[in-house]
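Chemist: For reference, the structures are reproduced in the following blocks.
Read the figures in this text as sums done on the coordinates, not as results from a lab. Fair warning: this is a prediction, and the values are worked out from it, not measured in the lab. Cβ atoms are built from the backbone, for glycine too; each structure is taken alone.
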Structure P
Amino acid sequence: MKSSKIITIISIVLIGINIFVMLIPNIYLSTRITILSFIIPSVILIFDMILKIIKEKDINQKSKIFILELKSLFIIYCLFLTYVLFFNINYRNGFRMVNLEPFATINRYIKAFRNNYINPIIVFINIGVNIVLFMPMGFFVPILFKKKIKNIVSFSILNLIIIFSIEVTQYLTCTGSADIDDIILNIIGAIITYIVIKIKAVKNIIRKLFYYEY
């Protein structure tokens, strides 16, 4: 278990350095370098987990390894969210903006796309990324907190509280707009993954690979 702790600590240090550098005026890190500082430790952790599970003969220990490694991956994911939502230069707009009308922002992007007024990449970033960003929540939360998250209702309420808190914090710190459409898209992303991992075939795959029942 020591290896996963060491990898997690290294990940936190790398991410901390990235965030520290970004706070220094007129100094910017390459997006590729920053993303790699999250991806590389995550990939190493996944391979480390697989190797440990293969080597371990005790079934109960296999499931414990899975959960411990998953906790480390969850920490990295949370740090990644923190970076993207509060420290990424693309989000630090320096002003406060609020949208409380559901689907107003989404419709604006879709109309602009249909009329060729906007680059499709911008549409993807503002709609697609908001969905993808919280999709891992639908995997981590039901497994790591299965005793507290009993169904999709409790899962949705928890994510709603988390995402709402993020939007409020972004507004107060001028690191992003407080947009109800962001909340809608984030919730959709989390629920999609939640539904997928509840499919019997997917549960069977996780049980066979990681010897874990949820």
Structure Q
Amino acid sequence: MARIAIIEDDSAVRTELARLLERNAHEPVVPTEFAPTDTGDVTAAILAASPDLVLLDLSLPGLDGTLVCREVRARSDVPIIVVTSRSGELDEVLAMSLGADDFVAKPYSANVLLARIDALLRRTSAHAGTVLEHKGVRLDVARAEAVHVASGRLAELTKNETRILAFLMRNAGIVVERATLAAELWDSEAFVDDNTLTVNVNRLRRSLAKIGAESFLATHRGVGYSI
């Protein structure tokens, strides 16, 4: 059973989500009241609830949910699934680039949402405590940290950066196709805009460059990536 925070201002949707989670052996929590406030208040409430996963709406009264996503990710690696009626491409790319792990547009299928939740919880559990190393770069999956071994320089990674790097390191020397990488991150490439993967890979590339591993990740144009 997972403890799942629901950040949703519509009381009917909150009730529907809570019942859906309870029927599937999860514990729903609503960590904040929904009145005009600031992102710091909502972020603090989420972290105080110690959830295993967060369901986050973007259209909250008095504030932008993308800012909440950014602040939560800056202070925690808790998995975040955005569940919102703001289903435009820019909203999805922005949410994912700010640290969301998945994006589900309203109206959603209850079965699809549950599958996304369970898949994300499985991935989070499966990779905890893993340390990988290749060509002078060490990745601590649990800490979401990449270290350039020779210099000792460290980069803190987002959840998606960590997943991408871990998958490539587990498949070192192999060109991983974009569709395969998307499926590993989000279970089905059919649900993810191609730009979303590009945004996350480019962000990882910048993080690696900061620690002196500029050429660690190679792009094979029209195919995929390798290390």
Structure R
Amino acid sequence: MLAKLNLEHILFLDIETVPEMEHFEELDDTKKELWEQKTKYQRKEAFTPEEFYDRGGIWAEFGKIICISVGYFKLVGEAKNFRVTSFHGDEAKLLKDFKNLLNGHFSQVKNLLCAHNGKEFDFPYIARRMIVHGISLPYKLDLFGKKPWEVPHLDTMDLWKFGDYKHYTSLKLMAHILGIPSPKEDIDGSMVRDVYYKDKAIDRIITYCELDVVTTAQVFLRLRNEPTLEKNEITNV
């Protein structure tokens, strides 16, 4: 079935998130208590709530989105071009800009969103942060009342599970086993918080996020048994 999908109808995406505040002490007392309760199971006795706060970006209730990168195919005959761009800066603004993209160019029934582990992370995280900012959900993220087969989301990790609900495979591992050349990455996911708050280097984070979007598209092509993108077929816009 994947082979029947039109690549031009799919928007590939990835998000980068950080804790909403740089330091745990900056949270108000209520938020600190809620953080302690939320993370108690994960922390056990190994970490204090403050020590565990560097992972705050994982949860939409305690984190924020600092970058959404997207990519889409343009096909001309047998030739294909993959175009990549990013939204970053103030979270409310980048969410509105992303929503405008969806509503303006990817709002039709035929359009799909694709991310790696998107069903468990990217898609719900974006929706939750939109609600926090009082932004009405675009059709592609509003799942209320939709039947499972009506949900317009693709997930490369979910596709790789082949029905195995317990199986987690990172994007990096999938790319490696599928023979996709690994781009030289300046940072990895564990470094995003420090690069954002300490180094103030959003450009490095954008590059990292865009590389993940390209890799997700490459993995999707391999899942369709199609040739992957060459460097000259990828364009930053």
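Chemist: Work out distance in nm of label points 7 Å out along Cα→Cβ at positions 68 and 108 for each of structures P, Q, R, then name the structure with the largest result.
Modeler: On the way: P: 4.9; Q: 1.3; R: 2.1.
Once distance in nm of label points 7 Å out along Cα→Cβ at positions 68 and 108 is tallied for P, Q, R, the winner is P.
Chemist: A further question on this structure: If you rank structures P, Q, R by distance in nm of label points 7 Å out along Cα→Cβ at positions 20 and 116, which sits at the top with the largest value? Don't skip to the end; give the middle numbers.
Modeler: Values: P: 5.0; Q: 0.9; R: 2.9.
Comparing P, Q, R, the top value of distance in nm of label points 7 Å out along Cα→Cβ at positions 20 and 116 belongs to P.
Chemist: Okay, next question. Given 22.1 as the derived value for mean count of other Cβ atoms within 10 Å over residues 52-59, which of the supplied structures P, Q, R does it correspond to? Don't jump to the answer; show the numbers that get you there.
Modeler: On the way: P: 12.1; Q: 22.1; R: 18.6.
Traced to structure Q.
Chemist: A follow-up question, please. Identify the structure, out of P, Q, R, from whose coordinates Cα extents along the principal axes in Å, for residues 100-195 alone was calculated to give 36, 36, 26.
Modeler: On the way: P: 48, 30, 19; Q: 49, 26, 21; R: 36, 36, 26.
Of the options listed, only R reproduces it.
Chemist: Just checking, which of P, Q, R has the largest value of distance in nm of label points 7 Å out along Cα→Cβ at positions 76 and 204? Please list the in-between numbers first.
Modeler: On the way: P: 3.0; Q: 2.5; R: 3.7.
Structure R comes out on top.
Chemist: Work out which structure the value -10500 belongs to, where helix-only ellipticity at 222 nm (-39500 (n - 2.57) for each DSSP H run of 4 or more, over all residues; to 500) was derived from one of P, Q, R.
Modeler: On the way: P: -23000; Q: -13500; R: -10500.
Source structure: R.
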